[in-house]
Structure 1
Amino acid sequence: MNGFFGYEEESPHYDTAQVCRNGHVINDSFHSSSEFNQKFCDKCGEATIIACDSCAAEIRGDYKSPNVMVISGHTSPAPNYCHNCGQAYPWTQTRLTLARELADEFDELDSSDKEKLKGTLDDLVKDSPKTDLATGRFKKIMAKVGKDSYDAMRGIITDIISETAKKTLFPGQ
């Protein structure tokens, strides 16, 4: 059946996103706009992937809907977790590991606070019932560190924390 402007109608679907292993979205329309694909990231030089390392499901990209044309020039951020198996993507896991390592470097915190801080990180990334508790703990513990330490942690986690946590921890961003 012919659709809009004589093109074949297609059902709504997600295209595939191409993302570097550090989380930079290269192309959110890997199949339909393949001219923008890259083997390596032009921001950091890392190799790009289009599928989950754990289950091989393609990374969800731009949502395509028949007869709807969106002109935004905006690329959605890389997802944190695979929609098919729930495993963290490499960029999420790397940032969580770095944040935990950084927490161990905070001389202002005792070992108990360091462990609590590290324990909140997974709950900041996921939008779940535990997110509110995690944001409260994070704020309380991070109030004990200096501005440089706070800014370093913020730089590592901002791209991966949930929108709920981001609005609470970094309003106006």
Structure 2
Amino acid sequence: MARPLADLPKGKVVFIDSNIFHLFLRGSGSLQRSCTAFLERVEAKEITGYTSALVLDELIFKILLKKVEEKHRRNPLVVLQDHPEEASVHSQEIRRAVGIVLGIGALGIVAVEKNHMEDASDQMQKHSVLSRNAIHLSVMSSLNCHDIASADSDFDRVADINRWRPE
């Protein structure tokens, strides 16, 4: 069962999912405030925060899709297939957003390695999660990390993981 992100105890090591960064950058109201306060705790080293290169890839892709959808009011995947130049149109906004996340100096960014990819199918089978979440679980395992900051309830199926959700 997920608990509020604000209740994450000091000193914890936590893996940060892309939706936390997305809500921090583009969310509104209490969700954005919750994610901002959490990331400020990471920056202050009150909490040890890790994410992965795959999470940042996911964040970039989500931002691109939202920008294209907002501009064209159509399925962004169709727009990008027909107009690949749209990726370049939004590249400066994406660079700015990623720069903000990378500017969180205390944030650890972990590479996704061969062993994480090899373990992903086991994680998928064991926890009934999709591939990206399985890779996140594999990275967390290699960090000996049992806490995740995420709005994704799929992680609630993982018995040895504590999910901390924004409110």
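Just so you know, all these numbers are worked out from the coordinates, no wet-lab data involved. All values reported here derive from a predicted model rather than from experimental measurement. Cβ atoms are built from the backbone, for glycine too; each structure is taken alone.
By the measure mean projected area of the Cα convex hull in nm², tell me the structure among 1, 2 with the highest figure. Mind showing how you got there, number by number?
On the way: 1: 12.4; 2: 10.0.
Result for mean projected area of the Cα convex hull in nm² over 1, 2: largest is 1.
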When mean count of other Cβ atoms within 10 Å over residues 44-51 is computed for each of 1, 2, the largest belongs to: 2
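Work out which structure the value 0.95 belongs to, where FRET efficiency 1/(1 + (r/R0)^6) of positions 60 and 108 (r between Cβ atoms, R0 = 30 Å, to 0.05) was derived from one of 1, 2. Walk me through the intermediate numbers first.
Details: 1: 0.15; 2: 0.95.
So the calculation was done on 2.
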Comparison of 1, 2 by relative contact order in percent (Cα under 8 Å, 6 or more apart) - largest value held by: 2
Entry that produces -11000 once helix-only ellipticity at 222 nm (-39500 (n - 2.57) for each DSSP H run of 4 or more, over all residues; to 500) is calculated, selected from 1, 2: 1
